[in-house]
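The following blocks contain the structures, represented as structure tokens.
Each value in this text was obtained by applying a stated rule to the coordinates, not by laboratory testing. Quick caveat: nothing in here was measured; it's all calculated off a predicted structure. Cβ atoms are built from the backbone, for glycine too; each structure is taken alone.
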Structure P
Amino acid sequence: MPLDARMLLRRKPISTLHAETGTDTGGGELRRSMGVVRLTMIGVGSTVGTGIFIVLNEAVPKAGPAVVLSFVLAGVTAALTALCYAELASSIPVSGASYTYAYATLGEIVAYVVGACLVLEYGVAASAVAVGWGEYLNRLLGDTVGWQLPEALSAPPGEGGIVNVPAAVLVLLCCFLLVRGARESATINAVTVFIKLAVLMLFVVVALMAFSDDNARPFAPFGVAGIGTAASTVFFSYIGMDTVSTAGEEVRNPRRTLPLAIFWSIVIVTTVYILVAVAGIGAQPWQLFEGQDAGLAAILGNLTGAGWAAIVIAAGGVISIFGVTLTTIYGQTRVLFSMGRDGMLPESFHKVHPRRRTPVRNTLIVSAFVGLLAAVVPLSTLADLTSMGTLVAFTVVSAGVIVLRRTRPDLERGFRVPGGPVVPVLSIAACLYLIYELPVETYLMFAIWLAVALTWYFGYSVKHSKLAREWSGGHGRQADAAGADRS
């Protein structure tokens with residue numbers, strides 16, 4: 001079949017998305033079992049912990065005490081994008097998040113690229129946080145039983161180790177839970193969220209008692225450039241927001257539930273991040289953050305001289321990172337589930353267990369991929385690559401709001417972004433700025449990843465997508481019209 005440029009821009013009708021997922025009937029292939037609280041906990045669970053327990057040590061050396069402003073900048077960008085996600089999630093409440101939104105608004109090739117970005121955002125992010133689990137597990141073991149895993153078996157190559165065994169074990173545990181079912185995983189995640197928030201508030205209280213102005217001087221040793229660079233790194237911490245939107249087919253009353261869960265997730269996450277960043281910066285000189293394993297536990301241990309404080313934070317880190325890894329792998333499987341349903345990936349990614357109604361094969365494949373990355377790739381590389389995938393996906397979502405307002409002004413929306421096109425445009429500008437601040441090597445790795453992904457698209461997806469069947473049957477024009485959802 002000769003390649004027609006119009007094939008790359010064919011769009012999936014929103015009416016088809018609703019019919020496939022049972023949006024208007026309450027049915028669908030996945031079980032609808034979650035409400036606002038559980039879904040908000042998924043958002044918070046996949047976010048809080050990533051930035052605070054791990055990325056703070058990567059970001060502070062780039063910006064100094066001004067990393068607080070980096071968190072504010074990243075938070076503002078995330079909040080702008082959250083508004084765009086809320087509108088699209090309430091209009092197209094299905095699994096797949098920004099991949100599905102792009103398919104309905106911008107066309108197949110854009111949607112596929114976004115899907116490739118989401119593989120980075122979720123799969124690589126899950127690997128990144130799993131890498132940090134070994135640090136906190138070793139800290140906890142050292143403070144409680146006086147023994148730690150050998151560095152060769154608890155860190156990846158490039159960071160003093162050979163293979164990160166704890167990271168692989170963590171991914172295996174998360175895989176087991178996700179195979180059992182979304183409701184069970186959401187319940188366990190909610191418990192871990194409450195524990196981690198309590199632990200982080202303990203850190204804030206103790207660290208603020210030792211706050212010293214001297215630790216915040218000089219405030220911005222690397223200037224505005226340092227703040228922007230650090231913001232690009234810590235933005236990796238905001239992926240939980242769109243994990244919420246991947247659950248569109250597993251929540252009750254999605255048009256109301258999704259926007260509320262996105263809103264509360266971003267409020268809770270941004271508040272906690274800024275509080276912990278301020279407390280951490282005031283509690284010790286910023287130069288000490290670089291290379292500091294299990295950073296928050298180390299800070300409290302140095303401040304109090306008492307083992308209990310470090311033990312509590314280390315235990316909180318172990319529990320927190322477990323929850324983050326669990327929900328991030330969950331988001332990854334739901335994106336690939338949608339891509340498999342559309343024919344972009346093999347059918348195995350779309351198959352659902354008849355009793356549990358979860359994508360078991362999909363979960364096993366994703367967990368194997370995540371576990372391998374976590375075992376052998378350094379954290380800093382994973383964090384920046386995740387930020388790139390996240391920011392590209394967020395940019396497309398914001399553009400999708402503008403497009404859908406023009407092409408489908410009549411579409412039912414449970415939430416509308418205030419300010420017309422201003423907020424989406426500001427969101428796009430903020431995302432592009434943070435992309436610009438990423439290291440050059442991240443661009444190179446991202447380009448390689450996209451080249452591999454596009455090779456798969458032109459070799460497999462463009463011929464196997466469901467919309468391709470209509471096209472090959474001589475209905476290209478009709479499919480194009482349907483893609484615009486004017487039928």
Structure Q
Amino acid sequence: MSKRVTTQVSAGEIAQQYKYIEILRDYNQKRVSDAGKPVKYNIETFGCQMNENDSERLSGMLSEMGYSESAKRAESDLIIFNTCCVRENAEQKVYGHLGALKKLKENNPELVIAICGCMMQQPEVVEHIKKVYRHVDIVFGTHNLYKFPELLNTAVESRQTVIDVWDSTGSIAENMPITRKDNLKAWVTVMYGCNNFCSYCIVPYVRGRERSRSMEDIKNEVVRLAMEGCKEITLLGQNVNSYGKDLEGGYTFAGLLRELNTVDGIERIRFMTSHPKDLSDELIYAMRDCEKVCEHLHLPVQAGSTRILDEMNRRYTKEQYLELVEKIKTHIPGIALSTDIIVGFPGETEEDFSETLDIVAKARFDMAYTFLYSKRTGTPAAKNPDQVSEEVKKERFDRLLALQNSISREINDELLGKEAEVLVEGLSKSSKTTYTGRTRENKIVNFKGSPELTGKLVKIKIDTIQTWSLLGKLI
């Protein structure tokens with residue numbers, strides 16, 4: 001079987017989208033002139049950082065079309081929901097918000113409502129929206145985001161519902177506009193999709209197979225970010241360790257890190273998410289050797305029981321995971337580890353759960369994102385008849401949280417009196433004099449500062465440990 005090679009959307013197709021952007025810009029300029037007020041858009045993003053980055057791309061297109069961003073739905077001329085389907089509660093939130101938009105549409109028939117993202121890759125969801133939420137104007141998925149200008153233009157011209165969801169794509173669209181939410185830190189997507197098919201996860205079905213961007217395009221984006229004053233980048237992918245496997249030329253994620261480490265102006269490099277089965281020695285050495293790559297690794301374990309890991313199709317054992325953690329800590333002393341853990345996977349026994357508590361105690365994660373198992377239609381785990389009750393799941397969840405919180409506190413307590421390098425992000429949301437930033441290990445630090453420190457690397461002496469953050473003084 002020959003290797004599947006990722007291709008790029010043609011320059012002609014991208015140029016076509018810019019023509020639609022121009023048409024809509026002219027249309028909006030007339031609207032502004034006639035109404036004497038700006039046309040506004042509102043985007044609500046559900047889910048992961050990949051969705052956040054996709055929303056930045058939608059914002060970039062809309063800005064080029066002459067829209068201004070608004071935080072208020074009621075004053076917007078265009079509302080977009082960028083959806084997530086990893087957990088059921090995210091889907092239910094979207095439906096609730098969609099229902100609330102019906103009144104806005106009745107009061108303003110010119111309002112355009114669009115819904116996109118992972119939920120739309122599920123045919124039953126699209127059918128439900130068509131039947132129940134007829135006030136929605138545009139429905140599109142994860143694979144044709146770059147075609148949004150064309151879809152919007154069609155909806156505006158026809159005043160008909162536009163539905164355009166692709167089953168899959170092997171192409172990547174480059175050179176579309178983007179508006180960053182943050183001038184200091186930026187998401188940079190390096191690959192899309194996933195080939196792992198963990199038995200609980202819907203992502204491969206809605207995001208498609210793995211597709212890597214070219215190293216040249218990624219580096220060019222990072223160089224532009226550096227020139228615009230960005231100091232920190234976070235490289236995104238469903239499994240960044242698989243980067244380059246679909247490209248000709250033997251590219252690897254470790255090689256990408258080493259290349260981006262040479263970009264002047266970028267101070268810090270982070271990445272997520274890493275699959276333990278693919279975390280190579282080469283990557284560990286690159287993290288160790290590249291001075292801009294931060295000492296923080298998000299390494300989802302999902303469960304501590306080898307039996308459950310096998311049921312999850314994770315393709316590593318508890319012992320292999322702990323050996324990997326030991327290797328990482330040996331080569332990168334002081335590294336902070338975070339993880340994801342699912343509680344109550346189908347068939348999980350009390351003995352299985354005790355293995356999860358054991359791996360948490362041994363790995364000593366700085367932070368764990370813990371979730372109750374959520375059944376996702378279309379995944380193998382959803383068909384497992386041995387579902388764990390909500391009561392048992394919640395009781396186990398509380399025990400896991402208590403253990404992890406105590407470990408997190410113990411690790412943070414060791415920082416008392418120590419000095420830390422902090423990238424200053426700006427004012428804390430809760431104060432007009434307290435500034436906030438993160439250490440290389442991704443710890444939040446608050447301190448008294450001044451505006452000119454924003455964007456700078458400063459030394460802070462930690463003098464107070466709090467549950468989720470640290471307090472300190474400028475040195």
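Ranked on distance in nm of label points 7 Å out along Cα→Cβ at positions 14 and 110, which label among P, Q comes first with the largest value? Numbers along the way, then the final one.
Details: P: 1.5; Q: 3.4.
Comparing P, Q by distance in nm of label points 7 Å out along Cα→Cβ at positions 14 and 110, the maximum is at Q.
State the single structure among P, Q that was used to calculate relative contact order in percent (Cα under 8 Å, 6 or more apart), giving 10.
Computing relative contact order in percent (Cα under 8 Å, 6 or more apart) on every structure in P, Q gives 10 only for Q.
Of the structures labelled P, Q, one was used to calculate Cα extents along the principal axes in Å, giving 73, 45, 40. Name it.
Source structure for this number: P.
Work out which structure the value -22000 belongs to, where helix-only ellipticity at 222 nm (-39500 (n - 2.57) for each DSSP H run of 4 or more, over all residues; to 500) was derived from one of P, Q.
Clearly, the read-out refers to P.
One of P, Q was used to calculate distance in nm of label points 7 Å out along Cα→Cβ at positions 6 and 310, giving 6.8; which?
Value 6.8 for distance in nm of label points 7 Å out along Cα→Cβ at positions 6 and 310 corresponds to P out of P, Q.
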